[in-house]
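Each reported figure results from applying straightforward, stated rules to the coordinates on display, with no laboratory input. Only a predicted model underlies this, so the values are computations on that prediction, with no experimental measurement involved. Cβ atoms are built from the backbone, for glycine too; each structure is taken alone.
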Structure P
Amino acid sequence: MQASETNTRQSAQPRLLVLGGTGGTGRLMVSDAVARGYDVSVLVRSAEKASALQGAKLIVGDARDEKVLRQALEGRDAVISSLGTPASPFREVSLLSSATRSLVSAMKAEQVSRLVSITGMGAGDSAGHGGLLFDYLLFPLLLLKVYADKDRQEAIVRESGLDWVLVRPSVLNNKPGRGTVRALTDLSSFHGGSISRADVATFVLDQVRGDAWLHLAPLITW
């Protein structure tokens, strides 16, 4: 009986909480997760903006509010954070790190251990590997403050003690997915690239159950 119960738990589909599910990549992830048969909850700021997220349970609230996060985490097995923020050349950015800090605390309190968090090419030791346009124009002029917060976000995840994966997509596009990606941790010969949101969504969802990239920060690209 005990072995049978264990097998049942292992074969059950994940109960997933998604943050940032109304963004371009987040919507694809939610749709894919529902298609896989996952039990999906999405924390959103506005139910109106999330009306197209068919098959998912919507929870309205602020991702920086630990009380809201704890309620959203009840009964969940894993979390995907696809939170993003617009380019901010002048104003300081703190949304990503403050939400992640609250999320880590809430996950520990609710005993949810698996966290897959999307940051981006240019975060951490992937800085300087985006190619000429990204590294010398977009990054310093538009993204410096955003990526400073992504670095803080990554540090919080790394130090969380959770079962985490950090996913750093290269430049995103809306082309159809190819079904294959390159996942890199050795970036010595990598100098820029792009990837479809659809392929990012698939890769991220695969990390909810897979351990190949546990406690690592792969950069994914075509």
Structure Q
Amino acid sequence: MKNIIPIVALTLFFSCQNSAQTSKKQDDVINAEPIEVAIKNGKTRAYFASGCFWCVEAIYESVKGVEESISGYSGGHTNNPTYALSNTGKTGHAEAVEIIYDPKVVNFETLVDVYFASQNVTQVNGQGNDRGSQYRSIIFYQNETQKQIILKKKEALAKKLNVKIAAEVYPFQKFWIAEDYHQDYERLHPNNSYIRNVSIPRLNRFKAKFPKAFLKDHAH
């Protein structure tokens, strides 16, 4: 029995040490200088995390000016995250989407409005029954102008609803594209029980309260 206490103490020491190192790495991500993604073929990119990326991907693809929405991972401190690894919560990444859009049709301000209008803005670390840091809400900014847009809209919404808004605000660093089977999941799997019971109702709730002028006519 005399050897148990030192072993337990050593385990706790390394556990606490690893936790502290992880926390520091995450702080480095939050405090980093943002990276601005270059405009390509007249198209701009924006990045958001808001629960399950299957849901968020479909929501943004219903918006005029959005050409494509890609599921992936962002906001963490590890390289090459996978679905399995991000679900542990140890990578720091959240399920995120890359929005490729035409700035002549839709601007960043509207995309932020879409973000807040399509979620439970008070839920911390999740949306609905999807819970965990990998499902937390994050808005990524690429420059100071975007950061101020986000902060002002977040502050105004908090004041209007008299609540604390859960969304975190991170400098954009890197977007890792998720596995192929996650892409366009709602469109390709309309009969999946999660899609029927969670994704589509979430999309429809968003469309019911967002101005129709910003939505694609063919969005379901």
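Remarks
- Parent structure of the calculated result 19.5, given that mean count of other Cβ atoms within 10 Å over residues 103-110 is the read-out and P, Q the choices: P
- Origin of the derived value 17.0, 61 (Rg and Dmax of the Cα atoms in Å; candidates P, Q): P
- With respect to relative contact order in percent (Cα under 8 Å, 6 or more apart), the largest value across structures P, Q is given by Q.
- Across the set P, Q, distance in nm of label points 7 Å out along Cα→Cβ at positions 71 and 127 reaches its highest value in structure P.
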